[in-house]
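S.K.: So, here's a batch of structures to check.
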Structure P
Amino acid sequence: MKIVSVSGNISLQRDIDSGSEEQRKVVLNIIDDVKENRDKALFQYTEKFDHVQLESLLISDEEIKEAYREIDNEIILYIREAADNIRDYHQRQVKQSWMTTDQDGTILGQKITPLDSAGVYVPGGTAAYPSSVLMNVIPAQVAGVQRIAMVSPPQQDGRLPAGVLVAANELGIHEIYKVGGAQAIAALAYGTETITRVDKITGPGNIYVALAKREVFGVVDIDMIAGPSEIVVLADETAKASYVAADLLSQAEHDARASSVLVTPSKLLAEQTALEITNQLEALPRKEIAEASIRDYGAIYVTETLDEAIETVNQLAPEHLEIMTEQPYEIIGKIRHAGSIFLGENSSEPVGDYFAGPNHILPTNGTARFSSPLNVDDFTKKSSIISYSAQSIQMNGSKIAALARLEGLEAHAKSVEQRLGERK
């Protein structure tokens, strides 16, 4: 793992993967095909990309029962406990509608309404992600979304991973479809004979899923354009190199394009961590993926001071940030940009991935500078409420009319003046 010394103000440019023009053309063709041929296109693309000939897109009750037979009862209990933690955390995010009345009778307010429907994308590929089911679905349920549809690419046996099905069933999700990729996003956005369109699509996926979400935005809402997973560990000389290395590798095994970075003022910790990574890699079943990630997207930045390390973190704006320092709570106030922050040596990133409660669907590619984790607000919309009394329109009507005329909108002005009894 490369060690880089940095000092002063630095610029860490990110290579954001926006997809190639050829990939975008592929996605546009898929979307157009699904819009025109609907279910037929979904079956064809599933056979082409997933190498599966399906008879039905919808998961059957028997497939759910079979999934439960494959998962240990103990694991099911852990899924339930994790779901409880996630639900409790997201309940704290719920906001209420409100109204206020002024002395002149003016009533102003905000009405919060859940979306009617949401589509959840659960990735497949090199691993199964029941945790993504929990993280997508629960905030939507807490928000009050009545209809939640789930899509996920089938395995080569034509089934979805047992853990994914069990997690969905535990949450009461029964509208589950065996379809993935850009074609699944198109189906959720435009609808087919089997899949009814939704109002919002959430969940991470590969570059084709990300490009498809970008293309359908505006027809439906989306959560974000997610990139490969990222972790930054901010550590001082008190951190254990074995912990730091293990946590960096926990993200590196996700994807060969995942980014794992240590930022530290301690050259000794940097050297010890690099050695630990080499040693720990040997024991990983997903060694090749993690090794490629560390080689191509991993780095250790050694700064002169802890304050410089903190500023480096803010420039990176990581998806996940672990703070392993002597006084982590003294640092958190200086962190401006991070999707999720883990404080102390016992708060490893997988705690947040699976169990603690905060959402693990987080901004990537430096977008933590301006965006937030998936949350309850993402599944609601807000309507402004305005009610003017006779007194308030008499007091303010001429001001409103004057502002309308300033913009050259005479009908606007006359609309208000009708209430004033004026004829101008």
Structure Q
Amino acid sequence: MIRWPSVPSGDQLRPTAWLDGLRGFAAFLVYFHHNQAWAHLHHSQNQWFENAWGFHGEYWLSAFHGIRMFFSGGHYAVATFFVISGYVLSTSILRKIHRGDYDGLARNLSSALFRRWIRLFLPVLATTFLWMTSWHALGWCVRPFVRQENYAAELAKWFGEVKNYMFIYDDNPFPWLYWNLHTWSIPFEFRGSMAIYTVTLGLASATKTARIFCSLALMFYFMYMVEAWYLSFFLAGMLICDLDLMAEANDLPLPLEAFRQKVKPHKVAFYTGCFVVSVLLGGVPLANDSFEQFKTEPLWGYIAFLKPAPLKQHKWFYLFWAATLLVISVPRIPWLKAFFNSRFCQYLGRVSYSLYLVHGPLIWTVGNIVYQVVGFEKDGENDSFWNLLPLPKGGPMGFEPAFWIAQLVVMPATFWVANIVTVTMDEPSVRLAKWAFDQIKA
């Protein structure tokens, strides 16, 4: 029998539980982003969410500053995933460095390095394998996919793609996996993890000041000198964690301690300002990668010059600051930290990885049918289901009653499958990785 994943009560939460809640809520934003985009594909309406408010005279409420996060906040969420991972992966390692426990550091790094591949890639392999197999076992295939002529050919194609997908030194800048395009970020997670383990080991004997400056230099290098922007996100999370641990021990370098004391009387106001800036930058237009168009987007054109020259996708520079400021501000704003520590967000955090992996297939199956049934049009699609249950689609785009009533079916179905995957694939992969390491260690 499949059990429902439990979440700890308030008095059982870890000090960094807010990071779990933030990651879960970010996964929820990805879910809404992709569902809104899919329902509004007709006539490219989805791009109106992702262009700046006022672009070409279009003033949609769903594209307004801050509000747009709930309609096109998927990349803001992924950027936040990367910074959170940098923080979480380095916490235990940095604690040992601060204590001078280098034997413990070696054991920790050995275990983390061994387990990381299994923990990240096994759920991806399992879900894409079952999704791909279902096309042939059930005799179906859904848009936008094309099924191979037989299962053997499908299996060969799947194996050919996943072996390259999991190879972190592949030259492909974006590792798309055909059966679930949303998993492009997982190889970046693995690369970022390796960077965290390498940098923390390399700087283990450095002074705290040297570690800070080296971290900043590496972040600058990956963002401004080469196009490895995602590593800057992970290192930002690591640096935030390092500074938090120093502050916890009252061991910040003097200039930073002086800054902290100066801000302290206005702490909530200052970090609320950081949070507002984060949300505004998180709304960077991302309808396409054209920097020339970006320079014409209302307001954004004024800060377009800040983009690093090597960066082909300008959005990641602004999302770097958005995600970094978000992770800095959340634990310092009481009501915001309490929200991410709530049982709702902790539950989202518990199923976040599975939700990220399965929401796409659920959109392409259940969502595709439901959105057609309530009257959302699809170009080039079999319209046998279209408008069987016509629901009102008036009001601002994205706020249509038809979309939100459709969520009464799509959302429970998605979370039901996410729960199953959490219990049968995600959590077992964590246990399997630990068990495998226990079997080989001396």
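What follows draws every value from the coordinates through simple rules; no lab data is involved. Everything quoted here is computed from the prediction, not taken from an experiment. Cβ atoms are built from the backbone, for glycine too; each structure is taken alone.
S.K.: I have 1.8 for distance in nm of label points 7 Å out along Cα→Cβ at positions 56 and 400, calculated from one of the structures P, Q. Which structure is it?
M.R.: Q
S.K.: Of the structures labelled P, Q, which one yields -20500 when helix-only ellipticity at 222 nm (-39500 (n - 2.57) for each DSSP H run of 4 or more, over all residues; to 500) is computed from its coordinates?
M.R.: Derived from the structure labelled Q.
S.K.: Quick check for you: by distance in nm of label points 7 Å out along Cα→Cβ at positions 160 and 248, which of P, Q is greatest?
M.R.: Q
S.K.: Something else now. From P, Q, which structure was Cα extents along the principal axes in Å, for residues 320-391 alone = 52, 28, 24 calculated on?
M.R.: Q
S.K.: Tell me which of P, Q gives 25.5, 85 when you compute Rg and Dmax of the Cα atoms in Å.
M.R.: So the calculation was done on P.
S.K.: Upon calculation of relative contact order in percent (Cα under 8 Å, 6 or more apart) from the atomic coordinates, which of the structures P, Q produces 20?
M.R.: That value comes from structure P.
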